[in-house]
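Each in structure tokens, the structures are laid out below.
Derivation of every value follows stated rules applied to the coordinates shown; laboratory data play no part. From a predicted model like this one, the values you see are computed outputs, not experimental measurements. Cβ atoms are built from the backbone, for glycine too; each structure is taken alone.
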Structure I
Amino acid sequence: MITLALLGLLLLPFLAVGGGMAYFSRVRRRSIVRWTAILYLSSAVALIFGAGPYLAAWTIVHSGTRPPDRSLKDNPGRYGIAYEDIVFSAQDGLKLSGWFVPPAGRNAFLVGTHGLFRNRVELLERTVPVMRAGYGVLLYDT
């Protein structure tokens, strides 16, 4: 829907300039209309395949966490599970923070990774039964 609106806004200058030139120049009307159409279509293709994906990717990358997720304050301690707050660095130097629940009785653990625009609190309810079963769990935020 946004793309159609942008293409419509993009069409207005071409209609005004090309249409005005074609209206006042009766001799070269067909040539002016053809070049106006060619320029509009090339501009539309540049917008759709050039600037459009770039702007969409920039918006996704710079949007960060959803505002409702910032208010989530739950942690494993509220479920009666002992945990450690941890901070570690990724290979590129980015600081990652999370919760580590050491395994109790089992020699395995689960690494929980949230999706885009999510956080570790959303995985907590799904992993509490795993923690109570004795598995270790690592939940972290990027």
Structure II
Amino acid sequence: MVFDPAFASALQQSYDALLGHYPAKVSDRLHLASAVGREQAVMAIEAMREQLITHNPLDRKTQQLVHLAMLIARNEVAAATLHIRAAHKAGATLAELHGVAETAAVVCGMPGYSLAVDLIKPLLAEPKVVHSATT
């Protein structure tokens, strides 16, 4: 079975809306599942993801900040980087992202704080980044 083009297109649009782009890892999942006849498994995973993210009582920004905090605690650099962008896209300010870094210091110590700062710092160079709710 090959993925229905409508499913693949809807999936890409979903990730574009959430993250601002379609991650290569998602495409890789689709290709591998198709190669081994496990399309239904990926469709089930994506349906669960859609339900838990899109129909979550947390607003998109809060959800992305929570995602980020969990990924920092797990030292998941690539995923944390994606969710920094997603949180920013959802309206998180630089101050709010830094708040996640500060919280990481409580939970993970200085390594977590330092990792978060390293991953958030590139936003400082971007011209349209909102630093706080008052700027």
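Quick one: distance in nm of label points 7 Å out along Cα→Cβ at positions 83 and 107 came out at 2.6 when computed from one of I, II, so which one is it? This value belongs to structure I. log10 I(q)/I(0) by the Debye sum over Cα atoms at q = 0.11 Å⁻¹ was computed and gave -0.46; which structure, I, II, did it come from? Going through each structure in turn, the value belongs to II.
A value of -15500 for helix-only ellipticity at 222 nm (-39500 (n - 2.57) for each DSSP H run of 4 or more, over all residues; to 500), calculated from one of I, II, originates in structure I.
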